[in-house]
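Some structures are shown below for you to check.
Each value in this text was obtained by applying a stated rule to the coordinates, not by laboratory testing. Small disclaimer: the values here were computed from a predicted structure and weren't measured. Cβ atoms are built from the backbone, for glycine too; each structure is taken alone.
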Structure P
Amino acid sequence: MSEISGDDRRLPSALAEVARVEFDYDEGEGVDFEPYDAFDSAEETTDWLRHWTGNHELDGGAYRVFGQDGTGGLAAIWRVRAGRPLAEQPVVFMGSEGERGVVAGNLSDFLWVLADGFGPMEAALHDHREACPNAALTATAERHATTRRRPAREIITEAQAEFVTFSDDIDALCR
């Protein structure tokens, strides 16, 4: 992979702020997301990706894992845009049972997805989920987002259309 610009092992301030928000799962009605206050290490990410795909030749350099759901599914920034900083990379979800999906096209749009009441798992896997705006996350998005506010479903659909081969690309890594 080509070099990605910037210091990409430091959690962006927007994600650090998200990590201080308590997400209420409320037995399936809320958001099942536990953000981290730091990225997983390169070693942890590589170990996880190798086990998740069954391919022990991979390294996890393309991902910066920053949270999980209650089952162990992970949210990550996917370093796919060469020469671009982390904030301009898409956010993806990779579930504990092999589910996966693109959540947002960049970090700014991800903040709006969170503000609309969608965690990474809900955004990637639940097409018909209703928005449930969160005031604290809306305030975070208003402070940090560089993209205009749009409904989460619009952001998710746009990102999934841009990275339409994400699932197939993951399948190709699996053994």
Structure Q
Amino acid sequence: MTRDAANAAHQWPARELLTDKHQGLASALDPHLLEAYWRTDYRVSASEPVIMRIGTRSAAMDGLLTTQDARFALFVTAWNPRSRPLSVLENAARQAELIRGLQARNARWLNALGAHETGEWPAEESVFILDPTVLMADRLMTEWDQNAVVWVEHGKPPALVLHPRFRRAAMPRVF
């Protein structure tokens, strides 16, 4: 793969990377859910745990990516599809299956946890995938029925990326 092709595999159109709460308001996704995603601490387990927030650049996150020799990362979970609560047992089984799939793809990842800042939503086990592609992100959102994921690029603030069904719904129609 050429360098340009490799970069293209990791590039989202700017309009699809939400780093500001108001960017997502045109989405078909419930605005209360969008707000909850912004109020979540995305915690990555590393030798020094790193907490990130959507829209807030972090030197610690850049350092983590550097030490992991990664330029991009993806924060995703298999818990609570479409933000509908499942039992701990159901969620644990889904998360284990997600990890088996990552192992089959020979993906590199770190354990992670998504926790709402107030604790009103139970923390969700997650993974922080190193150097994923855009296609992988969309496939995982679709496979695990997740409304969104968090995309990270070295040197930039983490961004929320909505499931393709919400991105299509937000696109203006041209006739």
Handout entry: Label whose coordinates, when Cα extents along the principal axes in Å, for residues 44-123 alone is calculated, return 36, 33, 17 (choices P, Q)
Key = P
Exercise for the section: Figure out for me which of the structures P, Q the number 20 belongs to, where relative contact order in percent (Cα under 8 Å, 6 or more apart) was derived from the coordinates. Expected result: P
Practice task
Of the structures P, Q, report the one carrying the highest value of mean count of other Cβ atoms within 10 Å over residues 12-19.
Solution key: P
Problem - Among P, Q, structure where Rg and Dmax of the Cα atoms in Å as derived comes to 14.9, 43 - result: P
